[in-house]
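Visitor: Next up: the structures, one after another.
Bear in mind these aren't lab numbers, they're just calculated from the coordinates by the rules spelled out. Quick caveat: nothing in here was measured; it's all calculated off a predicted structure. Cβ atoms are built from the backbone, for glycine too; each structure is taken alone.
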Structure 1
Amino acid sequence: MLTLPVAPGLHLAQLHPDDTEELFALTDANRAHLRRWLPWLDITRVSVATSKFIAQTQREATAGTGLHFAIYEQNVIVGIIGYVRIDPANRGAYIGYWLAADAQGRGIMTRAVTALYTYGFAKLDLHRQVILCAEKNTASCAVAERCGFQFEGVSRDAEWLYDAYVSLRVYARLRTDA
């Protein structure tokens, strides 16, 4: 299982079936907080759904098309980060993430994104990494900007979020960016 150090007391660990109950409990406890921006909350009502998600992430890791991590603070899961899609032919990847409400505002996600994109450039030989954020999700957009991702534009009505489309801000960071 791949583990990436982030900072003292903070690390990323590749999702594992043993994470199922803790991850589901965190998701369930943060359901209202997460539902505003994430379209999958309604299908994650029981821990079996989380178990299936983790199994899917393991298949993606084996295939080289995705790589998902739990974010651990003091050995407790506080969120998720990963490459939701890796495009080996173009050496590109899309980063997705979420953080529990009580873990926000301490720089955890900024440090986690930095650790992930650094790993992606150094170990996965990626050239381009992308973060898509709902236009009104200012916290997520701020993470992308703090991590040096460049705003490239807006994909209009790009994601269905329960009862309406939302437009996504596109941020990218290239290997050649300083």
Structure 2
Amino acid sequence: MKMHSLKDLLEHEVRDLLSAEKQLVSALPKMAKAASEPKLREAFESHLAETKGQIERLEKICGELGISARAEKCEAMAGLIEEGSEAIEAKGEDAVRDAALIASAQRVEHYEMAAYGCARAYAKQLGLNSIVKILTETFDEESSADTKLNDLAESIVNPRAAELVGAA
């Protein structure tokens, strides 16, 4: 990868995000299937639809930057998804698995917020206002998804999992 300019770095980040989102499109249905809480399943399914839209936006950004929409493998997302797979495959109480799924999903959202935030800062510095707008829309969706997951954890999933203390 060449990084001779901030534009080079932005292009790398966009391709990395494209890979991350494509990996997530494959992972979210598995997470939804593993969730026992209907509202959590619904949250994963809803975010899957958003993620597909985010991929389209990233492809649009590639067009605006004049680069191919060729994803560069996002190793960070691969690792986060691998950790999430452990929660999917875990044996035990459904409520505890749901709590683990939320934790895994929030790690993903936090990574994405950091990555979109950096890309947006680069685009802003470069005066690429239309790209800033697109990245802000996606950043806001990721932030909203994180808030929804947190609310589900605090209001439903974690209290259920806490009731299982001492159960074996």
Structure 3
Amino acid sequence: MPNKKNQETVQKLEEKLKESPNLVLTAYQGLTTTELNDLRSKLKPIGCEYNIVKNTLTRLSLDKVGLKEFTKYFTGPTALAFHKGDPSGLAKVIVEFSKSNEKLKIIAGYLCGKVLSDKEIKVLSTLPSREVLLTKIAVLLKMPIQRCATVLNAPLQKLALTLKSLEQQKAKAA
């Protein structure tokens, strides 16, 4: 029978997993406390939490939340990054930190309902943020409308210029 503390930990992990659909699992062995705190400080501005987790309790929480396919990656000393927002932002920070600290190993991720390998997370980190992509889409959607308006407006502009030049010619003639 699990003790009360472990039951509470599983319950808290379940809540975090439900709140944060984006997860990145890392192996942190060899990192100092200072380095871990540095990573946490880099993740905090994007609204991300980075916690060292107990594999057995995390597997129980993942099973209860319905992420059973993600449980197989929890072996050895692991830490989990929880994030609610843009998955590419989380991937960028983790990948950038792992480049400067070779001791941090990216194991896998669960982003937007899909289990990703470490290679896929590295590819995701090269993508622009969600806001940038939405801006690009908005610009692309606006361009045809703007071109159509310009084309439809051109004959009216030509007519207005022709009438103005006729008016100026009549004014000179008079």
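Visitor: Using mean count of other Cβ atoms within 10 Å over residues 30-37 for the comparison, can you identify which of 1, 2, 3 gives the largest number?
Guide: Largest one: structure 2.
Visitor: With helix-only ellipticity at 222 nm (-39500 (n - 2.57) for each DSSP H run of 4 or more, over all residues; to 500) derived from the coordinates and found to be -27500, which of 1, 2, 3 does the value describe?
Guide: The correct label is 2.
Visitor: Further question on the same structure: Just checking, which of 1, 2, 3 has the largest value of FRET efficiency 1/(1 + (r/R0)^6) of positions 62 and 158 (r between Cβ atoms, R0 = 41 Å, to 0.05)?
Guide: Comparing 1, 2, 3 by FRET efficiency 1/(1 + (r/R0)^6) of positions 62 and 158 (r between Cβ atoms, R0 = 41 Å, to 0.05), the maximum is at 1.
Visitor: Right, another one. Taking volume of the Cα convex hull per residue in Å³ for each of 1, 2, 3, which is largest?
Guide: 3
Visitor: By the measure FRET efficiency 1/(1 + (r/R0)^6) of positions 6 and 94 (r between Cβ atoms, R0 = 25 Å, to 0.05), tell me the structure among 1, 2, 3 with the highest figure.
Guide: Top value of FRET efficiency 1/(1 + (r/R0)^6) of positions 6 and 94 (r between Cβ atoms, R0 = 25 Å, to 0.05) goes to structure 1.
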